[in-house]
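These are the structures in question, set out in turn.
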Structure 1
Amino acid sequence: MTDFKDRLSAAQKEVNEVIEAFLPKEEGKARLIFEAMNYSVRNGGKRLRPLLMRESFRAFGGDKLTEKLLTEPFMAAIEMIHSYSLVHDDLPEMDNDMYRRGKLTTHAAYGQDIAVLAGDALLNYAYETIISACVSADTAEKRLAAVRAAEIISVKAGVYGMVGGQTVDVSKTGQRLDDSELEFIYELKTGALLEAALTVGAVLAGATDEKVAKIETASKRIGMAFQIKDDILDETSTDEILGKPVHSDAENNKTTYVTLHGIETAAKEADRLAAEAKMILDELGLCGDFLSGLFNYLVERQH
């Protein structure tokens, strides 16, 4: 486990450097928005989505040139999209959180108006970054893969993905949900970007359609397990360890897997889903890979 933690820490540092290279310069008359954007992205985080994308790309045999030209811009873009979603999630109209990862949220640091604009700007800047990568592809085959990857992220981040899941989540706040409604929210709100990360990595590496479909199925399982683990941590962790207020689900009267089934059953379900995801990795010949270790981490983490 120590070896994995060391490798994870080194990988997260590398991913941070990749993301940093794509952030806008804080200059000009609109400097404030660039500062707020960068503050939002730099506000800690495990960088799981870009890391999963990179490791999926490498696991499927992606080459170093393509990683530099295509995968790295997509890695930065998916973290920008994830960050924008958190900026908006934290707003008073949504979860009304003042702290995230131990630091002031963007609206607490810059004001609600700038936070809204920073979220909007991050989403648009992510797509600017993706489009630039598509244009820079050095072969028709790679350009096609990049366009396909862009489509995947667009769908997974939009109304048929993360935004759709968040909409149902917000509209159902205060109402008791059944399992099917909760699964819908989890699959779209949380799972969609994890699915995008793993699937895009495979597509950019040139994986076959069959393999892309399999890694997408695995990502659905691990995404659900990841969210269930979040539910458990919200009940069992502390503000200091988690880096954000615990028991917020109960305070907001939200249905979670824990409120429906209890902590013990939730933990068993997360383990079951993770085991299914790792079985698919095994079918793909990736079970001994770092990617498999990341799947374990997603359901065993303590924050």
Structure 2
Amino acid sequence: MKRQQRIFCYLMVAPALLFTIVLGIYPMLASLQMSFLEFDLIRVREHGTPFVGLRNYITVMQDERFVQTVINTVLFTAIAVSTVVAMGLLFSQLLSANFRGRTFVRMLVCVPWFVPPVVAAAIWMWLLNTDRSPINFLLREWGWIDTNIKFLTDKNTWGPFSIPMLSVAAVRVWNGLPFVVIFLLAGLQSIPRDLYEAAEVDGATLLQKFRYITLPLLRPVLVVLLILLTMTGLGHFEINFIMTGGGPQNLTNIMAVYSYNEAFTFFRFDTGSAASGLILILTGIICVFYIRSQAKAVGP
């Protein structure tokens, strides 16, 4: 009987496992293999694909554009993750309270989750267009600006920061906020209400309850959330590629966009695969911390 149950479980998992192998694991391994070959699509008929070891990785890491994309990726991830977690904490606290219309507001917060990132990027490209942006129109009407803000094309920088980088990060935050809110709401539901009631009896303020009850008890949830968001941030692609293509002047170029351009714009599948291999290494390191945190949570 137990054997039949195990076979049934394996059969139920088999389709998902097959899709994962075909669409995830196999392309990843093929890309890693390609990163150790010379695979210039323009010259492949003449020179073939000889093994070159780590040469592609050295070439990529010596490329100034790639070094800039690494900085941009870290900056983009830090801005997006810190902002979305802060906003998620605020919204989850508000949505956990009892008030009329709470279900409708929760549904409204989840709306960005139903919009595919590609569609969201196209919509925000129009909203942030320099000449046709309704945001610029409102800001001019209110007298806050005299000239249109170049949300996606401004080349001015303040150290590592720029308006295009902040703009695409804001779109990423908008698109990822529902996931964070739902994640944190689930964590808040697990906190006993008795603790808040006892704190109210002792005269604790909202800020004190948040600091001494909510944050400590949400810590395991926040650790997992931060790790997941950092992993997805390092490998993010759609919004930056569609909205700016990595421009202007490489200001919003991130590692995944660099990898794509190397492979499908310059036809250098070898250096593109090497760049994606470096993304895999970075996310793999973070994944180790995630697995360790989960193992500690489960216990022996």
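Values in this text are rule-based calculations from the coordinates and carry no lab data. What you see is a predicted model, and the numbers here were worked out from it, not measured in a lab. Cβ atoms are built from the backbone, for glycine too; each structure is taken alone.
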Notebook entry, point to check: Out of 1, 2, which structure matches 27 when relative contact order in percent (Cα under 8 Å, 6 or more apart) is calculated?
Noted result: 2
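Given a computed value of 0.80 for FRET efficiency 1/(1 + (r/R0)^6) of positions 9 and 169 (r between Cβ atoms, R0 = 41 Å, to 0.05), which structure among 1, 2 does it belong to? Provide the component values of the computation, followed by the final result.
Details: 1: 0.80; 2: 0.45.
Value 0.80 for FRET efficiency 1/(1 + (r/R0)^6) of positions 9 and 169 (r between Cβ atoms, R0 = 41 Å, to 0.05) corresponds to 1 out of 1, 2.
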Checklist line | Test item: distance in nm of label points 7 Å out along Cα→Cβ at positions 113 and 217 calculated as 2.2, pick one of 1, 2 | finding: 2
Next item on the list: Given a value of 34, 60, 6 for P(r) over Cα pairs in 20 Å bins from 0, in percent, point me to the structure among 1, 2 it was derived from.
Entry: 1
